[in-house]
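Throughout, read-outs are computed from the coordinates displayed, never taken from laboratory work. For clarity, every value in this text was computed on a predicted model and none was experimentally measured. Cβ atoms are built from the backbone, for glycine too; each structure is taken alone.
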Structure 1
Amino acid sequence: MTLDEHIRQLEAIQADLPGMLSDTAKNATLRAVEAAQDKTPPTADSLGGTNARTGELKQHWAADSRVQPQHQDGQYVTELNNDMEYASYVNDGHRMDKHFVPGLYLNETSGLLEYDPGKRGEAGMMVGTKTKYVEGLHMTDAATEAYKQTVKTEADALCRRIEEALK
């Protein structure tokens, strides 16, 4: 292969590079969203907790994240987001304190807890848990690792392609 042919191959790779980097950022963010969803309840081994059975927290990783890269200041920017109000508590962990809930009472007929805001002055009870702290699930840590691994894999493939062009 002549020097001119090598130069043409490298120029073609250089022209394709922005698209390849954009694709890498998109693929890495998609893998990050999947990794976050995999660690978010409900999972096969965990169905407990408020809203865990609805899957709403899990669904918001895909809905709220920005996976299509935006070119800003020479970088391709994507975002991993979950706008659910309690997402950070599930991710990072949180304390559980006993507290008084006005208007909450035990219905003696049905045996169920009921809440009536109209009974705030006459009814209420202490609620809480024996657990003082709930460990976080660290969903964003798993997503970050998936992102890094995907970028590494795709960057290595790009380097191999450039090396092949130089042979």
Structure 2
Amino acid sequence: MNPFASPLVITGNGLLLRDFTETDLPVMVDLFDDPDVALRTPIASPFDLAAAREYLAAMRRTRAEENRLHLAITRPGEDVPLGMVFLRPALCMVGYVIGKRHRRQGLALRSAQVITEFALRTVGLPHVLLEIEAENTASVAVARALGARRSDADPVEVVSKGRSLRLDTWIIEP
């Protein structure tokens, strides 16, 4: 069985992770057109319907070319995305984006637990990494709640949208 086959549905922790579809495009605008998302991710900003279409096409392309997953976070029986989790197996990397109206509901932790378990048990990755700015206290708290530990590696320095970021690497081992 190919764990990256489409359509993909992963359930756990009261959540259902699934592929994004064309019907999600307006909701994607609502989720990703947010200053916090623009600040902490490489997702286009402003994020309008055209950007949503481009991002959906990029999700599909990177899935086909790299087995990279971008999955909508939903609740069973409610098909509206609340955010997104991603898995980049080549780098053992996971991450998430939670829509502004859906934050402070434990969605980041619960969805990160589900995608981490999938990455370790189904995909067979040796560990999972998260890259987090030290100032992003909410994501640092999620990493700690996941049982991640900050690695000894030097921070990764990247430039995104003209902003220099120093990202600490957190590691989760089985």
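Here are some notes:
- Rg and Dmax of the Cα atoms in Å, for residues 43-82 alone from the coordinates reads 14.8, 44; which among 1, 2: 1
- Identity of the structure behind 1.26 (criterion: Rg/Rh (Cα atoms, Kirkwood Rh), for residues 67-146 alone, calculated), options 1, 2: 1
- With FRET efficiency 1/(1 + (r/R0)^6) of positions 3 and 123 (r between Cβ atoms, R0 = 41 Å, to 0.05) derived as 0.00, matching label from 1, 2: 1
- Value 18, calculated as relative contact order in percent (Cα under 8 Å, 6 or more apart), assigned to which of 1, 2: 2
- Test item: helix-only ellipticity at 222 nm (-39500 (n - 2.57) for each DSSP H run of 4 or more, over all residues; to 500) calculated as -16500, pick one of 1, 2: 1
- Highest-scoring label, criterion being distance in nm of label points 7 Å out along Cα→Cβ at positions 35 and 75, among 1, 2: 2
- Across the set 1, 2, distance in nm of label points 7 Å out along Cα→Cβ at positions 99 and 115 reaches its highest value in structure 2.
- Of the structures 1, 2, the one that 10, 39, 41, 10, 0 was derived from, the read-out being P(r) over Cα pairs in 10 Å bins from 0, in percent: 2
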